[in-house]
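Have a look at these structures, which come just after this line.
Each value in this text was obtained by applying a stated rule to the coordinates, not by laboratory testing. Model, not experiment: these values are computed from the prediction. Cβ atoms are built from the backbone, for glycine too; each structure is taken alone.
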Structure 1
Amino acid sequence: MEKKKKTQLFMKNVCLLICCVLLTLPWRATAQDLIKQGETLNLKRCLEIATQRQPTLMAARYATYASQNKIGQAKANYYPQVTWSSDYSRKEPASSPSKSAYNEYSSNVMLSQNIYDFNKTATQVEIQNLDTASSRWEAESVMAQVVYNVKEAYYGLLKAIRDCNVAAETVRQFKQHLDQAKGFFKVGTKPKFDVTKAEVDLSDAKLNLLSAQNNVHIAETALNNAMGLPEAPDYQIEDNLNFEEFYIDFDKAIDKALNNRPDLLSLRMKKASMEKTVDLSKKDYYPTLSGNAGYGFGGEEFPLEKGWNVGATLTFPLFSGLSTQYKIEEAKANLNSKKADEESLKQSIYLEVKQSYLNLTVAEQKIAVAEIAVKQADENVALANGRYAAGVGNPIEVTDALVSLSRAKTAYIGALYDYKIAQASLEKAIGIKKDETL
């Protein structure tokens, strides 16, 4: 049975090592290996790249692997400890000046085995298991943040692209109005002011387009950084910036968050670890029983004399300067600190879910209003252009109508973006995983 446990432990460590090696393979892959020039990426693909290349996520995974190895360190006390030592010394006795100096040799193999320690070792193993579980949940928390960052950057790029398209369309419309004003001026039906006004409006629209194009480049950089691929080649992204209703009951969202949030689960594991640490500190009051055996050679000349020893040691702590009591009080204080941290985190989670929930509700309402505003602004442009073409309107009406249409379209895009970000924020606040659906 013991041999089977050792085999399982060995295989587990080998698997962990293999996993870490596999994790480093995507890390070594170049950007061109992950993204082809001109490739179209969807949100799912961006998240896959981030899970492979984000350095913060890689660091969290290695921290988990490091914590896993501490379990093996704690279990080491279950097994015999074997040491070998050899010694040579040249001695000249001070008490016998007449005796000449001599050599002394020794070589020993010592074996010691913990026999019983009132479950100190078992408690240490439990503590390390809990710490490792906490570390795994911390890695999940990092993953949740990475997923949110990618979503925010992805939708931010879509928003920037759509805003750029609106700016380009506005330039086209102002250019069309300028051509119309020049035509009317040429035949004498409109004054030079109309042409000048249209030229100024077109220049302003071009400036806005340049800003919008720059925002696209900034958003692309932000998405590359969120994926952990700053040197990514040029690519396209799939436009899914459309309204898809996302609904969850608020009370259900709170319950799910308190059961699913990885940072809260990590803190609970730490709290359980602190409870075990209190138990471990109390065990310093109890004795330990260990066995030892040794075999060796020693003497002044070769061949050396052989010797061996076998024995058992019972160690009972009688007085340690109250250090054990202080360790217990320290462990209790750390436990109480974790309890307070847990309560604080619960309150923060409630606030985060509430804010995200309200933002999602407001964003949905804004989408409906902004959609109507776009239709109204579009109709207003048609009326202003018609009045101007008929000779009863003025260029200011056309300018105001085109600017209002641009603002309405931008506001609608912003409302869609706000809804997607509010949904991503709510999913993170609830603790929904990357591939999980409600």
Structure 2
Amino acid sequence: MLRLVLRDLLANLRIWLGALVVAAATAAVAAVCAGLIETGVRTGGNVGLALGAISGTVLTFSIVAAVVVTGTVTGLTVALQRRSYALWQLVGVLPIRVGAVVRLQLLVVALAGSGLGCLAMLPFLSPFLTWTLAGSDDFDDLQISFGPISAVSVVTLVSGLVVLSGSRAAGRAGRVSPLESLRDPELARVGIGRRRWFTAGLLAVLAGLVTVSLHGTAADRLAVPLMLVSALLAGSVAAVGPVVLGWVLSGWTSVVPPEASVSWYLARASARANISRSSAVIGSLMVAVALVGSFYAANRTAVPGSDDASAGTVALILGGPVVLSLLGSAVALAMSGRGRDREVALLRAAGSDASVLVLAAVWEAIMYVVTAVLLGFAVVVVGTVVGALIASTTPGWAPAPVLLIGCAGTVLMLIATVVPTVFTLRRPVLAELATE
């Protein structure tokens, strides 16, 4: 079994590399939280309590981003290899053994990625935390701690999260119909199972409970609860991504009729047909938009007219989760490059012009970003308005940071769609179609 695990990992390195990168990034973000907690425990006193409160906020945002990103990327990793799993069954590998191999692969990739993430973060952890905490006099002489126990805890937690998030997909891998997968090697349309509906409902209920608890809360203490409400709502929407994200994408993109732009029609058709890929990309990007928007909206609601937080505070609370979310969306799109290459080759064989295909890639990237921004901002509006009404205060808004995240996401999406398309156009059509 070990030989099959390692050889398949190497054979599909392009796909598994995405899960490795996400595991490493998640470990780097978790290392920041672990460093705050360990430093607070070692320091003690009021400073330790303050660090505990800060780590709680950072941990909340990080967990939401990590769960969404690891869940979408691991699910996509397994879904992209459904044809390989079908071939395994045809040569006699039992379905239960297929699932066991996939889980073991997830564990190997998670351990390697989280270990690399911790090692890569070690030289930067102390300078980063020292800079972000420099705004307070209590933290001037703080000695940052991150020992072996914290490192092992990070690796263990991240590995467990990756394996757990991919366990459902691993179970489906053993139930792949060989004939159906070989007849249609593209991604299957992902359904919303009971577990996803339960998760979405649970997060929505938790958001409702936090919102109700805001009644009678002092205005200057609203920031953290309001941020938590929007974060929970974003996680709830992401849990049912293939339904909600696909519906929003189809809705607003239909304003352009098919006859108005061939490239727009091709981009829309590709995004809708590959809803597994689309929901993975949009869901991660939507979480980044929601986290940034809720942070600024909550602070302006809690203290109207106040100055925005310092750069260090923003980097500490939002830096890791936002980078992880943006990276997750780019990785999800890059992982599905093989399917995109085949689509481009098929369109070329049908007579499509190269300029039309490049423009279609541009439109597809923009569709992903606009859908994510619309949903993310809607989550922020709902969470902030309802929370502000219950707390009897006026909601505050900060559209500029949301637009900034949208611009950053646009750059990443354009790189992940246009660059591979250009390279595919330079290769012979027959050679591309013959590649499996």
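Can you say which of 1, 2 returns 0.45 when FRET efficiency 1/(1 + (r/R0)^6) of positions 46 and 398 (r between Cβ atoms, R0 = 30 Å, to 0.05) is computed? Don't skip to the end; give the middle numbers.
Working: 1: 0.15; 2: 0.45.
Only one of 1, 2 returns 0.45 for FRET efficiency 1/(1 + (r/R0)^6) of positions 46 and 398 (r between Cβ atoms, R0 = 30 Å, to 0.05), namely 2.
One of 1, 2 was used to compute distance in nm of label points 7 Å out along Cα→Cβ at positions 206 and 254, and the answer was 3.4. Which one was it? Please list the in-between numbers first.
Working: 1: 5.8; 2: 3.4.
Clearly, the read-out refers to 2.
Given 22.1 as the derived value for mean projected area of the Cα convex hull in nm², which of the supplied structures 1, 2 does it correspond to? The partial results should precede the final answer.
On the way: 1: 36.7; 2: 22.1.
Label of the source structure: 2.
State the single structure among 1, 2 that was used to calculate helix-only ellipticity at 222 nm (-39500 (n - 2.57) for each DSSP H run of 4 or more, over all residues; to 500), giving -25000.
On the way: 1: -25000; 2: -27000.
Clearly, the read-out refers to 1.
Output the label of whichever structure in 1, 2 has the greatest value of mean count of other Cβ atoms within 10 Å over residues 110-117.
On the way: 1: 15.0; 2: 22.4.
Checked 1, 2; max of mean count of other Cβ atoms within 10 Å over residues 110-117 sits with 2.
Which structure, out of 1, 2, was FRET efficiency 1/(1 + (r/R0)^6) of positions 326 and 406 (r between Cβ atoms, R0 = 25 Å, to 0.05) calculated from, if the result is 1.00?
Working: 1: 0.00; 2: 1.00.
Only one of 1, 2 returns 1.00 for FRET efficiency 1/(1 + (r/R0)^6) of positions 326 and 406 (r between Cβ atoms, R0 = 25 Å, to 0.05), namely 2.
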